[in-house]
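Following are the structures in question.
Read-outs throughout are calculated quantities, based only on the coordinates presented, and are distinct from any laboratory measurement. Everything quoted here is computed from the prediction, not taken from an experiment. Cβ atoms are built from the backbone, for glycine too; each structure is taken alone.
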Structure 1
Amino acid sequence: MKLTRKILLAMACLGLASTTGLAQAPAASYPDRPVKIVVPWAAGGFTDRLGRMLADKMTKSLGQAVLVENRPGASGSIGSEFVARAAPDGYTLLLTTSDSTVRLMQDKRIDAAADFSQISLLATQPVYLSVGPRMPAKTIDEFISMAKTRPGEITYASSGEGSAVHLAMELFASAAGIKLNHIPYKGMGPALTDLLGGQVDAVLLSMQGAAGNFETGRLRPLAITSPKRSGLMPAVPTIAESGMPSYQLMLWYGLVAPKGTPRAVIEKLNKEVKAAIAQPDIQAQLKEGGTDPIGSSQSELVSFVDSELAKWGPVIK
């Protein structure tokens, strides 16, 4: 009986070891097929370009194709929900943003923290309150004065209803005592096109998102949302300098996977992402556009997302 028990115990241990080996095998061989990064915004904007820069580097380092798939709509919710409900195997990832996270807090079908496994914070960037060719204002004070004399007539674009840019612009309007007309888009790419075409008056736009239009004069940055002026455009004042001392906004970008993705896969992706962001050409491209490259640990992104949820919760309410 004792011998039989020992044999059964040995067999059970072997079975457990075999099962454990099978569970670890996918992570060890990952990836063995193409990986998809879902960008929840339209092609042409900064988020899309960042996703493609990252995919290019990871394709070379992982030895498998890393592809970008655009799934725009509902201020990032459509793409975010698609990834949250995908198989947690590391083959479908999400390039999440401050905008999409804020939107998820509002529709509540997906939890920006609980429904994803965080991989890495990629980058952060301030934005500029910018005006297009049909807007005559040359300074932030002129813009506010015009808005006060034409309440509800001056239009501004955003990456979607309920996005961080939308809420930030409404906060600015409230602080300045003005009323603006919101025109939502499915991403900053189409919003920029209409801003340049004169269909809308203003937008909160990053240096990267401006795509060189600040330098050519086709767009005019009136103020920056960071706590301090940027060394790239030191003549542009902060919104805080314009009588709103507590006002600031930093956009951010991160890479996440569906909740339940194997830890070994997440750790491998974190290592690959940090190596990609550290590449000199990506560092240069981001910094030249006023974006701070990060490449954080998993735990740092977890803490960062928690802080963002705490910050935006009262604003949304």
Structure 2
Amino acid sequence: MSARTRLYRNGVLELEDFPVADVSDHLRDPSSVVWVDVCEPGASDIAMIAEELQLHRLAVEDAVTEHQRPKLDRYDTHLFVTGYAVHLDPVSGRLTQAEVDTFVTRQALVTVRKSEDFPIADVVERWDASPDLAKHGTSFLLYGLLDVIVDGHFLAVQSLDDEIEGLEDMLFDELPKSREVLRRSFELRKSLVLLRRVVVPMREVVNSLMRRDLRVVDPAMEPYYQDVYDHVLRVTEWTESLRDLVNTILETHMTMQGNRMNSIMKKVTSWAAIIAVPTAITGYYGQNVPYPGFGQPMGFWVSTISIIVISGTLYLVFRANDWL
């Protein structure tokens, strides 16, 4: 099994990339904290880690199963946390997700990534940027993981906001882009729905972790968890408002399309009325009976002048009523 490991002792990083089989040996020292990371593991790999840390069978089954809902499960000896990192493609407007399952014990943190897309390097960088907090053990490691996940949510919703602003500009463009507006609207709406599915449950996850009866968060780390929780709330509210905004854009687009169709129909009807004048006059004079001016140049000029005068009068009337 390919795994990445770290050993902290008294808040100091002492060892990296040691075998998973040595985890239980290191944990005999109460001052040690271990991190184990595996990517796309098999059932046997998870079973090996479970044996080392005495993990609950149900939590192990959830770690093997994909597409879990973001959640926090509490067991006698550990916690099980599921979260999703997200990334928005600015070109296509599609949102991609990367699941990570986390086992949290008093002395160990195990991250199980379902794909290489999860930014575990950013998590490690976040840990290394605050070595003074490493003395708080697994509550510090879990904070770094959640902070990276929530920051990713924040960046995604910010990118969606920028994309929706561009959609608004496209909506009121002088040159209509109906097909592009509809396609982009549905893509962004789909991405917002997916983002909401991972953001809203995360609010409850972070809130539950801050409960004092769980005794997971070190009191010194509570302000940091509160900061993560504030970001989760902002992302949740932002996501909800953007979803409403996309719906409003779609409704506005349909209304504008209806108004544009009405304007076109008025123009078509007005031109049809103007064209009907020469058709009626020439048709009337085309009867097989004598008419005023029959066989004389005067008849031609009377009909021609009538067509011009009546058609011009209709054109001016329609323009005055903004029908043309």
Structure 3
Amino acid sequence: MIPDRWYIVLESYEIKKGSLTGVTRLGEKMVFWRDAQGKLGCAVDLCPHRGVALSAGKVVGECVECPFHGFQFDSSGRCTLIPANGKNAEVPKVFHVKAFPVREQHGFVYLWWGEPREDYPPLPAFDFMADPRFTHTVFRDLWKTHYSRAIENQLDVVHLPFVHYNTIGRGNKTVINGPRYQVDEMPGGHDMISFWVKNEVDAGQTPLKPNEMPISERHAQIQFRFPNLWHNWIGDDFHLFIAFVPIDDANTLLYLGTYHTVKAPIVKQIFNFFGNLGNLFIERQDRRVVLTQRPLRTELRMGEKLIPGDAPIIEYRRRRQMWIQGKD
């Protein structure tokens, strides 16, 4: 994983007041909770006393309580109570669990994966998510592959006429003009890759090179924000969004969101239903192929023979490797 970044890991509604949510994220078993005031907490799902899963316990005040011996831990990971020692006894500092800073924004839970710091950078997000005109619906799907493979599929403009021959890639437009891309540096390392591409039917023409590709649209067709957010700008009133949530090195949970401005309740319900159904069909076309790729995790140099149409993937790999290796 790219360290020292905010990652979307859950939807806000998945963590209920007064209850515990145990999940695996970024290769760690974690427990999330929300106290009576709605404040979030997150820690490693392991009591340091006897190795019990804290997610099997309960929320007491602002703390999570271990189900085995009643040890309580606050959102900083500090043990606040060992019942067997008495409520007024000082708790040794060794009884501490690793805690993760968590924040909420636009209906999602973000987790800081990295070293603690006094001030954290802003959360990554796309502008349309904060626009009050939009409503959205989200569904989830599990891909049994590394999150880098899942992300790269959404940066791949070459596969459309083959994988999606009867949906978004119909028309046999196999020639790739561009793609042209640009990188905008964002606070906290949440840089954004935007790219423009035009697919055409092969009539013997020479594809446009990236620097020949005109940028006529007001916005890029595709945008990716590190470390795990993707956006397809279909129209001013219609956007698709995916958060690629790493579970572990072999599993990724996709949160697929449709954002639109339809407000009438019945029409919105119909729109959401058929929109999700269509997105699921298209997404499953991708998944069938991507799950066959080996190795699961990608690297900048891994023996693949890449072509000009893979430019956004190469840029993603380059930046990801640079940050994992601790370089700026």
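Overview of results
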item: Origin of the value -5000, where helix-only ellipticity at 222 nm (-39500 (n - 2.57) for each DSSP H run of 4 or more, over all residues; to 500) was derived from one of 1, 2, 3; result: 3
item: At a computed 18.7 (mean projected area of the Cα convex hull in nm²), which of 1, 2, 3; result: 1
item: For relative contact order in percent (Cα under 8 Å, 6 or more apart) computed as 18, the structure of 1, 2, 3 it came from; result: 3
item: Entry that produces 3.0 once distance in nm of label points 7 Å out along Cα→Cβ at positions 40 and 304 is calculated, selected from 1, 2, 3; result: 3
